[in-house]
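Values in this text are rule-based calculations from the coordinates and carry no lab data. Bear in mind the structure is a predicted one, so any value in this text is a computation, not a measurement. Cβ atoms are built from the backbone, for glycine too; each structure is taken alone.
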Structure P
Amino acid sequence: MIYYKFPKIILLGLLLIGSFSCQKNTEKNQEVQEAKTNVTRPNIIWIVAEDMSPRVNCFGDKMAVTPNIDQLAAEGMKFTNVYSVSGVCSPSRSALITGCYQTSIGTLHHRTTEAENPYCEPYTGTPPPEVKGFPEYLRKAGYYCTNNAKTDYQFGVPFTIWDETSPNAHYRNRPNKDQPFFAVFNSAQTHESRLFKKTIANLKAKAEEKGKPMPDITDRSKVVLPPYYADHPDVREDVARMYDNIHYMDKWVGELLEELEKEGEAENTIVMFYTDHGTCLPRGKRWMYDSGLKVPLVVKWPEQLKAGSESDQMISFIDFAPTILNLAGIEIPEYIQGQPFLGENIPEPKEYIFAARDRTDEHLDQIRAVRDKKFKYIRNLTPEVPYSYPLSYAEQITMNPTMRKLFKEGKLTGPALAWFAESKPVEELYDTQNDPWEVNNLAENPEYQDIKQKLSARLDEWQKATNDLGLIPEQELRDNIWPGGTQPITQDPSVVLEETENGEVKVALSCETNGASIGYQLGENKKVWTIYDEPFTVGKGENLKVKAIRYGYQESKEVEKVL
């Protein structure tokens, strides 16, 4: 594992053109590919919910009705110290798919393609040339990789990452039923938007039409409110609605697990349930508090993880990619910044996790955070920006404008009132064990200065070691990766053919664009692009299509040849 240590100008140059020789990404010949497919490797499934903290019964939240996730935990291991690298989805998913901090690879600002961004023209993030989505390595090792269906990687969706990525993508679609698979299933049931009144009404109407009604199941009078919320009917309704959504998401989890059993794949499949960051509620999503970063993780690995066990090791989202590669027996690339937490040859657990907030939607508020098992240190890089400000998307949750109205009427007290302060302190420090809601800031408390200084120094080291690009204005970052304001185009791949002694054709592919991944199709295969890894041989007369993609660039043109 290595961290980027380049000066900023050098790293930006790498983002743009790269400094290494052209990687000749190639595909194994048929015999080697069959050998890969026949290697005994575990199937792996990710079950992913959105915008949800560990509000699960088996994690101690007794308001949550989650029998299927609870059963999964009873059969596997529960991880209680797992954290996203961001409080919002797209930077988090960028880290999940690459194993790299979003702040290191230029994918730190939420939704870079949105035209409403007042700080920068739309663009697509462009990671350093060596950075790949880890399913590419799985596919080269013989895995069938599917994603159903959210991406949000910030650098587009390179066609080489997945065999399938669509609402219909499924491991059942693999051509060889003995082929190992890695499958992602994503539910938006717990997403922030499912608290919007209009969305709720539409979902309930559609559920009624299908004969699967979604009645309210959570007692609005009994939900426990954090101290920074007003006790108001609108607030109780949104919090209870969140629990309702968690319950219906849990039913979906049960359906996926039942399906896996019926397919006969349960005993050779590692199942991981987690969420893409913390809660959908205010002061959770987008923020560096545990309510925005901490997620549930449950892993069932038959005959390998003890049923009903628990781990409190510190885990970051950058650790997910190397963990999957480790479980699959694939060498972890040196550029990956995370470390595996399951499988063989596991390093010592990490002591700290790190997180960052940059632009989210139309608002820039830069924050960095570091946490050990007890204390959280937060550094507000833009302290002049208040905690609470209207975001066009989030304001559709009823409790947001309601809380704002109560503040203007002078009806808020304590932490709820503090949330509407005109500015933020430069530093925040919380004892997360004794203050789980993180409302008692210890940053100026004399008794905690040693702890604050230690965590502050560790945060400085992390920013330097990983080359935090948040210090560069977003427009400048865009100008460096898109010279002249235009998205670069991946050069067309080259095809070299050589006739073999037995009358077949040896095919070698290459691309002059540094870091480009190359895919090809043979014959009538019009759906899946096979990743090229090394020269392969085929019979004469085959139809060959080839194209290439550098992450963040436009795809090359297709090159077609009859062999």
Structure Q
Amino acid sequence: MLYIYLVILLISYCLLLFYKTKRSLHMLQQNLYNENNRYLKWVFKNYNQFFGLDLLLLLISLIGIFVLFDLENMAFIALITMTIIALIESINWYRKIKNDQNKKPLVITARIKRMIFTILLLYLIPITYIGLNIINLKSVFIGLLILSCMVYINSIVVFLGCIINYPIERIVYHYYKNKAQSKLKSMTNLKIIGITGSYGKTSSKNILSDILNVKYNALATPRNLNTYNGLIMTVNNYMDKFTDVFIAEMGAYVKGEIAGLCKLVKPKYGILTKIGTAHLESFGSQENIQKGKFELIESLPSDGFAVLNGDDPLQVSYKLKNNVKTIWVGIDNKNVDVLGDNIKCSSKGTEFDIIFSGDDKKYHFETKLLGIHNVYNILEAVACGYEFGIDIEDLIHAVKGVRTIEHRLELKRIGNFYMIDDAYNSNPEGAKRAVEVLGMMDGIKVVVTPGMIELGDQEYECNKTFGEEISEVADYVVLIGEKRTKPIREGLLTSGFDKDKIIVLNDVRSAYPFIDTLTGKEEVYALFENDLPDTYNE
């Protein structure tokens, strides 16, 4: 009878492990498989999410070794107690996972399948030990102690599995990397453009792709595939013999990553969007961010060209270490090669003139895109297209047809209100520009935000300033996550914003019913600024 309860206990453990491991793998995947120790930092910052009643399992199994193994009846009671606790904790985890409204669920990739296999082997060690020593009660409880420890620190066991699999993952990585590089090497006429910056990379990439496609067959990295694996996947899975231009978005968390990406795809042309404070926490300093972004420009050959922003002090002040041709764009700085002028923004879009150096004529451009920051993105894309030999009339037509970019100041109708969707990757300057766009709208204005992250020791002050900027425009503010949004709330209140018009929620989806209550005679415009990954859920 004792062994029947032991089997039931082990089944209960398996249920608990299933739910905890699924959660741990989800966080490991969202933290890029611990790149730059992101997963470990998350585990130690959110340890309370993983440790619950299973601590009792560990304690009871420990007591069982030293006290209960001589008394079979007491061991019987211990097993029943542990089974009940394991079942209760399994139910708790089931409810937790079921109620989680994940924005990006766990994707069962080949790498995750390999991780599951390794983790399963790790947990089979104590279970096998228990099975081999089933007649020895003391050994059974020693096995249960080991298993209980592993259940308790499941997030660390998953990390151990990641370490064990590392050599295999490197072999897989190098296989696909060599395959991608061979493919690129065989396409001798392919033009490769690298795009990086602290923000605006994806918007700039998509705008450039739409413009170049009037003359070329241009392929841009899809979505936000801007890492080593993302570029390799794009080349292997999306590129074909008809591709004329490859636009490679390049993201980075630390100095040296952009240089590595350039070594991978070898761009001949480079575009640098605005340099700011995004990922300051991982870069360590503003200087490291500046140098890290210019790794793209300094990797370019002398027969290529770089498109730089003449209104960005961090670009103008930088001393280039190579002699690549540089093309400057700007709005405020008139001493540039491609100048944006007479800019008029409205809820319908943006119109402006472009003046090319050496040409006194002004060319009028129109776009559906919102905000002055998109004018910078268009100026850089037009400069590149102009260098690639696209006629100005074709450039004007192409800019007019540029599609709105998903989750980047995308204006769309949601039920009874207009959403300005700027959910992806908020940063101080981008957030400020988004608030300015909201201010152009006629009607009730709402800001929904969890604030900005990865800004290092500037994070609190930047979010407080963001609150002050919001107060000048918004009628209502919905803050997502009470702890994280404290500095925004402070900035709002410091600026005299009505505290009764500040609503705090734990989930962005809960904002929709509230916004619906505001609809009536006036149109409602709601800016959704930033959408943090599930790793930041409170």
For this session: Tell me which of P, Q gives 23.1 when you compute mean count of other Cβ atoms within 10 Å over residues 78-85.
Result: P
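Given a value of -7500 for helix-only ellipticity at 222 nm (-39500 (n - 2.57) for each DSSP H run of 4 or more, over all residues; to 500), point me to the structure among P, Q it was derived from.
Values: P: -7500; Q: -16000.
That value comes from structure P.
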Seminar exercise, completed: Comparing P, Q on distance in nm of label points 7 Å out along Cα→Cβ at positions 142 and 470, the highest sits with Q
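Suppose distance in nm of label points 7 Å out along Cα→Cβ at positions 262 and 486 works out to 4.2; of P, Q, which structure was it derived from? The partial results should precede the final answer.
Working: P: 5.3; Q: 4.2.
Traced to structure Q.
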Problem set entry | Per relative contact order in percent (Cα under 8 Å, 6 or more apart), the highest-valued of structures P, Q | P
Exercise. A value of -1.14 was computed for log10 I(q)/I(0) by the Debye sum over Cα atoms at q = 0.14 Å⁻¹, for residues 238-525 alone; which of P, Q is the source structure?
Worked result: Q
Problem set entry | Ranking P, Q by Rg/Rh (Cα atoms, Kirkwood Rh), the structure that comes out highest | Q
For this session: Taking FRET efficiency 1/(1 + (r/R0)^6) of positions 174 and 342 (r between Cβ atoms, R0 = 30 Å, to 0.05) as the quantity of interest, name the structure among P, Q where it is greatest.
Result: P
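If you work out distance in nm of label points 7 Å out along Cα→Cβ at positions 254 and 430 for P, Q, which one comes out largest?
Numbers: P: 3.3; Q: 2.3.
Top value of distance in nm of label points 7 Å out along Cα→Cβ at positions 254 and 430, among P, Q, belongs to structure P.
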